[in-house]
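Enquirer: What follows are several structures.
Bear in mind these aren't lab numbers, they're just calculated from the coordinates by the rules spelled out. Keep in mind that what you see is a predicted model, and the values were worked out from it rather than measured. Cβ atoms are built from the backbone, for glycine too; each structure is taken alone.
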Structure P
Amino acid sequence: MNKKEINTFIKNVGLEIRKEREYRELSIKFMANAMNITKSYYAQLETTTNEKVSLYKYAKMTNIIGVPLYVILKRSASKPCNDANYVNLINYNVDELIDSVSYYLREVRLSKNITQKNIAKKLNITRQYYGHIETGKTKSISLYRYLEVTLILGVGLYEVIENAETYLFNKHKIQHTSIDIKEDNI
């Protein structure tokens with residue numbers, strides 16, 4: 001992807017989020033309040049091509065709306081997405097999503113025998129900073145940076161997010177099931 005394609009992708013992410021928000025009849029005011037930001041800043045997030053907006057913010061937006069981030073990313077990359085199962089998405093902690101994404105990035109990197117140092121060099125960042133991406137220590141990593149990492153790894157960003165969200169969905173589904181079983185035994 002070149003710079004123009006990346007900017008188009010980022011803009012499409014915001015537009016897809018806006019479509020979902022409007023479809024669910026959620027106002028900008030509601031979303032801004034839920035995210036604890038101003039209405040004007042929220043509106044900017046839906047229309048920006050800014051490379052510095054964090055994956056965390058996009059995940060928070062989609063979590064509030066109730067649509068998996070991977071669906072938005074897939075649509076934004078003009079990939080067909082016929083996944084009807086996402087309607088039953090259980091809200092998850094966005095910090096957990098970032099941790100899961102970090103875990104999947106590390107797993108992909110290790111499976112391809114690529115070092116953190118090699119990826120950091122291609123990204124023009126330090127190995128330590130890249131290490132923070134893989135450990136999830138820094139929650140403010142931009143969508144753009146995650147996209148760069150997945151391009152280097154040869155995997156789609158939406159695939160990594162889909163794996164992370166599926167993991168969280170199954171984890172929470174199992175937790176809810178075990179709570180139901182405990183209540184039945186009381």
Structure Q
Amino acid sequence: MKTCSCCGVDKPRTKEYWTVDKSRKDGLDKYCKDCKKVKNRQNREDYPDYFSLYYQENKEDLSKYSKQWRKDNLDKVRSYDRKKERKRRALKSNVKENFTPEQEYLVRSMFKNQCLSCGMTQEEHNKRWNERLHIDHIQPLSKGYALSPTNACLLCRSCNSSKHNKDPEDFFSSYQLGLLYKYRDYLLSLY
């Protein structure tokens with residue numbers, strides 16, 4: 001049990017009741033989640049312009065920091081940008097899409113980090129375009145198909161651009177279609 005410094009109530013030492021604070025010895029904040037919410041709300045009411053003023057006063061430093069962070073974390077930035085773009089396109093097509101990092105890992109490992117169409121490996125793709133192989137819809141999003149493990153394949157930038165929004169039968173060879181159906185059937189057996 002842990003006692004909240006604000007309300008004085010004893011609560012179990014779990015993340016259900018406490019926020020994480022790595023600077024503290026036990027790794028948990030000194031205020032329980034309920035008190036923390038009240039304090040944060042009060043701070044926002046007492047100092048409504050704090051963050052906008054801070055930003056205005058430190059605009060140049062924050063901009064430098066942001067640019068440097070983006071430069072140092074290119075993989076994270078690209079991954080975020082891809083997810084954001086997928087979500088935007090899905091909303092535009094009126095399709096609900098929720099492709100998780102675990103599902104992405106599954107698809108990448110199933111296709112052995114190689115482009116399904118030309119066989120380019122992740123290493124070759126990274127050297128050539130300085131980015132990861134693309135996760136692409138087998139059945140196109142523009143025709144209403146959401147990205148899911150059973151509707152995803154791995155393509156290099158060039159093959160992905162060539163595929164555009166073609167149906168799989170119009171783009172992949174019969175051998176590649178056979179592999180896709182084999183992977184799809186395997187995944188369907190898991191779910």
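Enquirer: Given 13.9 as the derived value for mean count of other Cβ atoms within 10 Å over residues 37-44, which of the supplied structures P, Q does it correspond to? Before the final figure, lay out the partial values.
Expert: On the way: P: 13.9; Q: 11.4.
This figure was derived from P.
Enquirer: For structures P, Q, calculate relative contact order in percent (Cα under 8 Å, 6 or more apart) and state which one comes out highest. The partial results should precede the final answer.
Expert: Details: P: 26; Q: 13.
Top value of relative contact order in percent (Cα under 8 Å, 6 or more apart) goes to structure P.
Enquirer: Supply the structure label, taken from P, Q, corresponding to P(r) over Cα pairs in 10 Å bins from 0, in percent with the calculated value 8, 23, 22, 18, 19, 10, 1.
Expert: Details: P: 9, 36, 35, 16, 4, 1; Q: 8, 23, 22, 18, 19, 10, 1.
Of the structures listed, the value fits Q.
Enquirer: I have 1.00 for FRET efficiency 1/(1 + (r/R0)^6) of positions 45 and 77 (r between Cβ atoms, R0 = 41 Å, to 0.05), calculated from one of the structures P, Q. Which structure is it? Could the numbers behind the result be given before it?
Expert: Numbers: P: 1.00; Q: 0.75.
Going label by label, the one that fits is P.
Enquirer: Same structure again: Thinking of P, Q, which structure, once helix-only ellipticity at 222 nm (-39500 (n - 2.57) for each DSSP H run of 4 or more, over all residues; to 500) is computed, gives back -22500?
Expert: Numbers: P: -22500; Q: -16000.
Computing helix-only ellipticity at 222 nm (-39500 (n - 2.57) for each DSSP H run of 4 or more, over all residues; to 500) on every structure in P, Q gives -22500 only for P.
Enquirer: Rg and Dmax of the Cα atoms in Å, for residues 69-148 alone computed as 13.5, 37: which structure among P, Q? Write out the running numbers ahead of the final one.
Expert: Details: P: 14.4, 41; Q: 13.5, 37.
That value comes from structure Q.
Enquirer: With mean count of other Cβ atoms within 10 Å over residues 29-36 derived from the coordinates and found to be 17.4, which of P, Q does the value describe?
Expert: Working: P: 14.5; Q: 17.4.
The correct label is Q.
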